[in-house]
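Enquirer: Pasting the structures in now, so scroll down.
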Structure P
Amino acid sequence: MRTPLESLLNLKIWKEDEAKNRFATFLKELAAEERRLHELEDQYSSTGKRLECTDELVNIDKIKRLNEYLEHLLIRIHQQKKVIAERERQVEDARKALVDASKEKKIFEKLDERHKSALKKEHKRKEQIGTDEHAVTGHHRRKGSQ
């Protein structure tokens, strides 16, 4: 038995699935950006250690290049932190959309359930009326034949 609300419910289920997929995609992107940040911080740390632990004679050109590279890494780390903040905002927005879609779906599930229950009650009521009419007709026939 198909109810009019079922098509709306199916639409809400589809919308929730889309919100789940979007949320998962943003989470995956956030994790990738966090890995990039971690890699940049590791590069910065290892380059800083190389700069500190030179057993060789001091080579000014090498030190300048390492300092420039460290500055470059700091700029990239700062940019990566901005990217991560934006991804976190996207994840939060997607999470809110998912929660809203889930709530809407649950509302329509309950409405559909109530509608089906009302239809069942109406069907039982009509069956009972039919059964009662049949019993009354049968009773009148038997009474008339006596």
Structure Q
Amino acid sequence: MSASHTTTNPVRRHRRDIWLRIVAPVAIPALLLVALCVILVVAAASDAIEGTQIGVVMGIVATAFIALPLALLCIVPYAVLAVAAVGAGRLYRVTTGPLQAVRRLTGKAAVQTDRFAPKIARPFVGLNTRITRWEYTIRGWQGKDASDERHS
């Protein structure tokens, strides 16, 4: 396989990007810190380094070991979001069939409702028309009573 083929495959490119942008920036400094600690332990055991020098270096290393867990705490939310994105993709793949079935069912219900709505609404429209006529009739009577009172 050629190098261009690996970069055009989106899955391989994504995996490579994860290793280069997420894992490597965390793993390489962690490995360097562990290697530094091993070197310091070996140097202290062989009396090649003095206690004050070890104290200074260990203070620097301790700061790094405090910063590394904080960096990992910052990466954890990104990892959770990545897992949630993968889960959402898989969930969508699983629910696509049922969602399409529900969409077809609601489409059929909408067509049936559109077909039967005028028949169902006709009695209510008639009732509303009658009530409106009664309302105008009652208002007309009230209007005559009010005008009769004014004239008397």
Structure R
Amino acid sequence: MRLNEYLRADLVLPDLAAHDLQGVVDRLADHLSAAGVVPDRDGVAEALIAREAAHTTAMGHGMALPHATIQGLERPVLMVALAPDAVQFGPEDTDPVRVFFVLLSPPGREGEHIKLLARICRLVRHPGFVDELTGAGDGDTAVAVIRRIDEQHV
């Protein structure tokens, strides 16, 4: 499974400005709502906060993978947000986050959701991936970086 079919330049937020988990989630939900890809902005924010309360999605290496199941979606939605100033998103003992991959899936697509999570986790281990991605100044460049790295992995 490749990320290519889920990537959209308009779903890249290249200049995420937030100082904490709630601020990050609010900006993510705002962007997804403004792009018209989620049926309920507040429902998305609540689902992402609930997921973080259950267990952090901060992965280390400057990356987090907030994800949730959202009613009303037709297919999984993948968003990428880049924070020029790293944000303390998880517990104090985790690295501050600069790259957020947000994955929202409709109910009944759990298998696809898990495969996408696994794919994203593989990319974060690629040397220099987070640094290269945070250097992308716009959505098109970020998508090109992700596609190039994704193609290098089986």
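Enquirer: Which one of P, Q, R has Rg and Dmax of the Cα atoms in Å, as calculated from the coordinates, equal to 35.1, 129? Mind dumping the intermediate values first?
Expert: Details: P: 35.1, 129; Q: 39.5, 126; R: 14.0, 37.
Of the structures listed, the value fits P.
Enquirer: Which structure, out of P, Q, R, was distance in nm of label points 7 Å out along Cα→Cβ at positions 29 and 93 calculated from, if the result is 3.0? Spell out each step's value before the answer.
Expert: Values: P: 0.9; Q: 3.5; R: 3.0.
This figure was derived from R.
Enquirer: If helix-only ellipticity at 222 nm (-39500 (n - 2.57) for each DSSP H run of 4 or more, over all residues; to 500) is computed to be -33000, which of P, Q, R is the source?
Expert: Working: P: -35000; Q: -33000; R: -12500.
Traced to structure Q.
Enquirer: Turning to a different aspect of this structure: Cα extents along the principal axes in Å, for residues 21-100 alone was computed and gave 74, 18, 17; which structure, P, Q, R, did it come from?
Expert: Working: P: 64, 16, 13; Q: 74, 18, 17; R: 36, 26, 20.
Here the read-out was taken from Q.
Every number here is computed from the coordinates shown, using simple stated rules; none is lab data. Note that the structure is a prediction, hence the values are computed from the model and not measured. Cβ atoms are built from the backbone, for glycine too; each structure is taken alone.
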